[in-house]
Structure I
Amino acid sequence: MGQFHFDVPDVASDFIQKSLWSDAYICGIEGVPWQSQTQFDGSRLTITRAIDSSGKLYMACPLEDIGFRTLSTCSLRPLDDEAHLLPLEFARGSCYRARIQSDAWQRAGLTLSKEFEQLLQEGTNKFLDAAQRRADPERSTEAAMEAILLLEKAISDLGESYAVQSIAFRKQREPQIGTLLAGTVTPPSPLGLQSHDAFASAFNSAAIRLNWADIETDSGRFSYDNAEEAIKFCNSKGMRIIGGPLIDFRERLMPHWLYLLEDDFDALLAAVTHFVETTVNKFRGSVQLWNCASGLNTPGPMHLSDEQIMRLAVGILQTVRRTDPATPAIISFDQPFGEYLGQDREGISPLHFADALVRSGLGMAGIGLEFRMNYATKATFPRSAVDFGQMIDRWATLDMPMLVQLTVPGGTGSDSMATAPCDVLQSDSQRTDPASEQLRIAGPLIRTLLAKHIVHGIVWEGWSDEVPHVASHSGVIDSDGRERPLLEYLTRVRREFLV
């Protein structure tokens, strides 16, 4: 058993208390979180896991003018009778990430901004000051906290430089980038809303959710009227249609009657494949890409073994390929960083799961990645665009086209129209306008995706909070019908860059 002890001086105690310390996790060299137990008594953070080996600590922390941001240490070894100084180790990690990535990109031809160079120099000096004052934890921590903020701002600037210059390079070769930009529609369609014309202006594609729970409300009774209306509406706008996910393995998105089959896996598999086959037959020819399933890698509403989950994924994919062999099919993976593995033994490493399916020879045309950011539970930790892009590059080693789905809330509080509501992360340092926060967080991520050739499609999960949707406040139109700033941004992106 390995234990990591981190001292937290009084000057940083409130900062750590407001962080998501209970969800902190340790990753080894393979990048997969290990299940661990986390304790914090106000002055010491202790993380315990089953293996005694080195690793990096990851924790989402609130930073001034940035909001929540995932900080990480460099690789550390577990100590039984000593403790690392947590703010100092976070500063060391931020310094390492900023310097190593900027050096690699600069060697590849990236031009660094003067602001980045200034922030990097000031942040590095503060980190060195903190390291030299290690014997005085309070003064060391004060310098480390300043270093973290400066270096994370530098990382934000670095990510922006990469995205802008990479997109400009793509534009030289592709006057119009062929990336799909899709908005998600949860049937019924946006037809009839005052803002429905804006949908076709912002997106060149539509991801039509075909929620099993909405279509087969009782076993054997199918109702496709709403889904059919949504697909007809988007087809009338000349949009390419992404159908699915056909199966979204999350609470409230599976039929209520399915739990009767939890102890009979063969019956469950038969029910799943019957729904998939019926739905694909219904819309074959109207859909240009099938998103077969989502969330199978994360702990779901039904307790299934890894083997059963794999059989479910294979069964769904085979059914789609057999029923509609001419249309490409993908499977999506939730929380691609794998944060959930740090808290729960259930669930499968997303990258390893995807690798097994890619090598299975089942004809999967690509992979989907789902990122829900700035939510308190069942979500990806808020990341910088640099860390986000590095994760995309890691998934790119599978050599498969990617469809990336993003969700960032544009509001706070309860959301009666959300199918799977969840609390929104808020910090004292964040701006007071949630709609502006949505654009500030999502904009750099979208630009990073446009810079990646391996990303063939970007899906925004959520159209309007006026109509049924999945995640809380995810729409680019709020519940009162007002357009959020992100809608205008997406419209401009489509007009300036996309086919």
Structure II
Amino acid sequence: MKKEDEKGITVKKSENFSEWYTQAIIKSGFADYSDVSGIIILKPDAYFVWQSITNVVDAELKKDGVEDVYFPIFIPERFLNKEKEHVEGFSPEVAWVTEAGNSKLSERLAVRPTSETIMYPSYSKWIRSWRDLPLRYNQWNNVVRWEFKHPTPFIRSREFLWNEGHTAYATSEEADKERDFILNLYLKTLKDHLALPGIPGQKTDKEKFAGGVNSYSIEHILPDGWAIQGPDFHSDGQNFAKAFDIKFLDKDGKIEYAWQNTYAITTRMLGVMVAIHGDDKGLIIPPRVARIQVIIVPITKKDNFAKVKEACENALGVLDRQRARIDYREGYSPGYKFNEWELKGVPLRIEVGSREAEKNTAVLVRRDTGEKAEVALSDLAAKVAEILDSIQQDLYKKAEEMMNASIHTATDYEEMKKILESSKGIIHSPWCGDINCENKIKEETGAKITNMPFDQGEKGEKCIYCKRKAKAMANFARSY
């Protein structure tokens, strides 16, 4: 029994969120540590979630005319240095290759922290005329950013997976239109598949992408009250086009620089999903991204094994539209199996014993609420589909309620500080637009501006810090 207890989570989510999160990730078998600090292994359940995201996003990008490409992971140092602001933003995180075998390289190679500097020299060769535009490429890959902060699985990993959209247009108006399509695609993916709400908005100049003109993000709030950035979109203007000489002949015969955008969603979202939906028993994976949606657990004894096995097989047979399997493992009690599949976050459990086998029924147990229902085998397929859909919707509603409860409005600076110390969460407050106020608030409270939400709500008149005229409502929070 002691060994069985040790397999479960030993802390409460509400009492020690950080330790709970790590135990939930590792003990559930969702991911594991590698032998390189800060770099994790995605095990089958985690990688299935990521593949579900990539399949949905990639299909919608292709439908809109975006094409997939792949560029090298190694970037010559001279390329990385072409855009000053960009390289300054990433240089603390760059990992370098300096030797191959026993020979030193003539030029250092950066291990891809992001791909602008390896892609855009090619763009400058490929784009010559307005007829070559728009150029809309995307790649799914891994990147390395050698974070010096405390690495946390998925949340802050030194290697992670993402998509990189890199597009070029003939005019700023065309480029700007892409923003809403991409952000809405990410928001819909998060809602419909990961059951996650988010707050879209514009980043401040201090927080924007290094080298970009404007950055936009979808922000999330974790159960510990800290914010975390999700997918993002960057309007790069002509900054990279000028640095990498991406020019074209327009319809009037004039030489112009291209207008560019970049955007991404990353495996960080797997960590956000775990953090928001999980409970003291372990993970709760939304049905649409669960590798195993339904686990059937036989409750057997020596004298009823054949009959219960047949009933389980019959149940599995009718679940042809769901990802279901039977746990036939020997040497483990039904209770042990219940706990283990709850730890792993499988959305729905089906229990079948002698009683159910005789009555041609099955007991269904929801992972999110623990609610039980006995269902006739003839109704099983329809009922399972109904419950899985209900779990998906209910997880989103619960997450949305948590997010909304974590957003506070404050127009007084002392009130802001009190909220940060007690309730935490996001503080929606008026801001003058001055970076000095932004910096002072960060220094004094630890809260930065996560974004200026598109939904500004009722605007305050005076900046929460300096009391000058406010230019926008901004969301302040302590952030990962």
Query raised in the report: A value of 5.1 was computed for distance in nm of label points 7 Å out along Cα→Cβ at positions 329 and 409; which of I, II is the source structure?
Result: II
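Given that P(r) over Cα pairs in 10 Å bins from 0, in percent, derived from a single structure, equals 4, 17, 25, 24, 17, 9, 4, 1, 0, which label among I, II identifies that structure?
Values: I: 4, 19, 29, 26, 15, 6, 1; II: 4, 17, 25, 24, 17, 9, 4, 1, 0.
Among I, II, the structure yielding 4, 17, 25, 24, 17, 9, 4, 1, 0 for P(r) over Cα pairs in 10 Å bins from 0, in percent is II.
For distance in nm of label points 7 Å out along Cα→Cβ at positions 225 and 241, which of the structures I, II scores highest?
Values: I: 1.8; II: 4.6.
Going through I, II one by one, distance in nm of label points 7 Å out along Cα→Cβ at positions 225 and 241 is largest in II.
Tell me which of I, II gives 0.15 when you compute FRET efficiency 1/(1 + (r/R0)^6) of positions 217 and 425 (r between Cβ atoms, R0 = 25 Å, to 0.05). Walk me through the numbers before you get to the answer.
Values: I: 0.15; II: 0.90.
Going label by label, the one that fits is I.
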Query raised in the report: Upon calculation of helix-only ellipticity at 222 nm (-39500 (n - 2.57) for each DSSP H run of 4 or more, over all residues; to 500) from the atomic coordinates, which of the structures I, II produces -13000?
Result: I
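If you rank structures I, II by mean count of other Cβ atoms within 10 Å over residues 161-168, which sits at the top with the largest value? Show your work: numbers first, answer last.
Working: I: 17.6; II: 22.2.
Max of mean count of other Cβ atoms within 10 Å over residues 161-168: II.
If mean count of other Cβ atoms within 10 Å over residues 57-64 is computed to be 14.8, which of I, II is the source? Mind showing how you got there, number by number?
On the way: I: 21.8; II: 14.8.
The correct label is II.
Bear in mind that the values in this text are calculations on the coordinates, not laboratory data. Small disclaimer: the values here were computed from a predicted structure and weren't measured. Cβ atoms are built from the backbone, for glycine too; each structure is taken alone.
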